[in-house]
Each structure stands twice: as structure tokens, then as C-alpha cells.
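K.L.:
In the part that follows, the structures are each spelled out as C-alpha cells.
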Structure I
Amino acid sequence: MASPAFEDIVETFEFLDGWEDRYRHVIEMGRALPGMDAALKTPATKVDGCASQVWIQPLIAGTGRDAVFDFAGESDAMIVQGLIAVLHALYAGQPVGDVPKIDAPAELARLGLDQHLSSQRSNGLRAMVERIRIKAAEAAA
């Protein structure tokens, strides 16, 4: 159910030797993610539950369950910006009706992220996933 972009990350992680290299790759992914328009960084797009500043703005193309999900996101922390890029690879381009069905914890576990993030970062990651799921479900309704 994971997107081809996410599968590419899984494959890349298999070739990287250790967690230092993987963290570096995640940070580089975050640097490559387009910035978010400052006008979108509002209380409505801010993700609560993150230790860092995080904003996620859904970008839905179409209507109903077949509308295509995408989002803009940004954080003031490099590793969190990288996690946003990982989530973007997991969710962008999926029909909004399918987004809530994606087992993000299981997919992210394939990268080993569940074992290598601090509890604060893990909580923030869960909060970002929940925001994405809720916004996709709202768009599908």
C-alpha cells in the first residue's frame, strides 16, 4: 500500500550502513522538500504535540473519496523536516479515502524509525500522522 516514493526510501535505507547515515539521509530529504509559504504557517496548520514547530497544510486535488491527497509541511528542526519528507513520500498522491487505511506505524517501522527516535520525536511523528489522517478523512467525507 506504500507509494513508490516510500518504497525508494525503504530500499535506500537497506543500503545505508548505520543510523548516522540514515539520519543524514532523512535530513537531506528534509532539505530537498520545498518550503511552505509563510502565510500558511498559522495556528490552524500548526501540529500540536510536537516539541518542534511543525505546520502541515493539506493540498487536496479533486473531491470525494477519489480526490488526491498531498500536503505542504515545514518544521524548524532539521530531523523533523526530514520526517515530514518521509511522511510526504508515504502519503502524497494517494486517494484521500486510502490515506486513513495506511498503517503508518508499520510502514515507518520498516525504516526502523520507531526504534531510533526519542520519545518526544515519536510523539510528534504520531501527531503529524494523526493530522494527515484526519484531514484526508475530512476531504473524503
Structure II
Amino acid sequence: MGSVFLPHLHSGWHVDQAIVTEQERLVVVRFGRDWDKDCMLMDEVLYSIAEKVRRFAVIYLCDIDEVPDFNDMYELYDPMTVMFFYRNKHMMCDFGTGNNNKMNFVVEDKQEMIDILETIFRGARKNKGLVVSPYDYNSKRV
């Protein structure tokens, strides 16, 4: 149900504008399909924390079938992918999974997700392109 309440980006132009125009907050984009199980779980978490992180992060959803423009560029081959941007710069995070470009797994704990967003935001404010996640997902991945 979270996907109903979070803003959707319906074209490549909308995705670009969301990333380019936000100058103060971290831009979080969940790429995937609203009907996918992983996306639904992640959307619930993102929706539940959206109000708590509104001062330093803005959250958007983008359907990879409706907007295929970024599928090749960002290698969006997983059912659900979360990417982070700050001042038009792609932010990378080391989750211990080997893929620092994006989060392609569901984080079900709300506080855990808030901590991740806060860590990425703090690193971004210090002009770091890569930050280390406060949690190691190497052993948690299936």
C-alpha cells in the first residue's frame, strides 16, 4: 500500500528533474514494479519512514516498465532497486554485498533504513561519493 502514497516518477524527464532540482536533500529512488513482492515490502518501509526523514531525504518510486530509460544505464535488472542521489550526483554505499552502486535487497526494519539514509546523507554532505553502510548485509543476503 505504500506505493499508493509515495510520489511516482512517470517519465525519464521526471526522474532527471527529481535528481537535478533537489539541492538540499538526498534523493531516494526505488526502481521496480509496484506489483512485485519485494517492491511492495520496500515501499511499505519507505512510506513508513518518509515523514521521519523528510528533512534530509525525499523518496520517489519509478516503474521500470513505464520508464525503461534508465534500465541499461543503471543496470536495473533486479526486481527491486533503490538508488541514492545528492546534488545530481549518484551516491554509492558499501553494503558488503559487492554491489556499491545500488541497494537490490529489501530492508524490512524501519530504523535500519533510516540509519542507512542518514549515513548516506552525512557522507554526501562531506562530498564522499562512497559511504560504508552502518549494517553489513554480506551474511544476510540469500
Structure III
Amino acid sequence: MSYLLPHLHSGFAVDQAILSEEDRVVIIRFGHDYDDTCMQMDEILAGTVERMKNFAVIYLVDISEVPDFNAMYELYDPCTVMFFFRNKHIMIDLGTGNNNKINWAMNDKQEFVDIVETVFRGARKGRGLVVSPKDYSTKYRY
């Protein structure tokens, strides 16, 4: 599904995408198009792009092609989704301990839309950290 979403091929393009968007949340998926986790996440992203077009824009970045942000954002996972609003990284408390990003594939499109809506509302109020509508600390049940 990654062919349906716009790709950014340089660090400059990523910076310009984050800087140029004034009224919408910029969602960037860092990873590889061939990775299974990224494929699952790309399917969710592609399925929600139409619903979120008024308040969010989605881009994909290959971390091998654009390694500029790997150390800065600690992009060590196969698939990472991050949120930006008005040139500011918006953190989200998902209950997992890592508030900077989502580093697993979502299963439900509506769940992802709810997260993005929460990020958008919190970011418009000037918050740098928003709390997720669902707690993901029990995602893996042992």
C-alpha cells in the first residue's frame, strides 16, 4: 500500500514537509516499504488518508535512503510513526513508556484516526504531549 502515499527522498524534503504545513498534523512513517510491519501500517495509513485529509497529511520516509533522522529520533525499530504540528514534534502518551512515537503496526483504522484526532486537538491547544484515547500498555498479554 505504500505506493498510494507520498514518499520523501531527502532530509531537506522531510524538513520542508514539516515546516510548510501550518494547519494540519504531519504524520511521517519512518521505515522500509518491504518490511512486514510497515506494510501493515501503510495499509492503515492509506485507508485513513481520506478521512483525515482536513486535519492530517501523511508521508513515508525510507530510513536507509534518508538516514539523517535515525539518531535524532532514535529510529531503530522496523516501523515508526511520528507526529508533527507547526514544526514541533508532538509526543503522545500511549501507556508504553515511549512517548515519542508509535513503533508497532496498528490493526484498526478507526483507532488510528482517534489517535490522530487527539494529537490534532492537543497540538492546536499548544500541548507538546497528548494522552492517547486508549491505553496500549496491555497490548502484549503474556
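Just so it is clear, none of the values below were taken in a lab; they were calculated from the coordinates. Since this is a predicted model, take the numbers as computed values, not measurements. Cβ atoms are built from the backbone, for glycine too; each structure is taken alone.
K.L.:
Assuming 2.9 is distance in nm of label points 7 Å out along Cα→Cβ at positions 52 and 92 as calculated from a single structure, say which of I, II, III it is.
P.N.:
II
K.L.:
Thinking only about distance in nm of label points 7 Å out along Cα→Cβ at positions 12 and 108, which of I, II, III has the largest value?
P.N.:
Structure III comes out on top.
K.L.:
Still on this structure, please answer the following. For distance in nm of label points 7 Å out along Cα→Cβ at positions 68 and 84, find whichever of I, II, III sits highest and give me its label.
P.N.:
II
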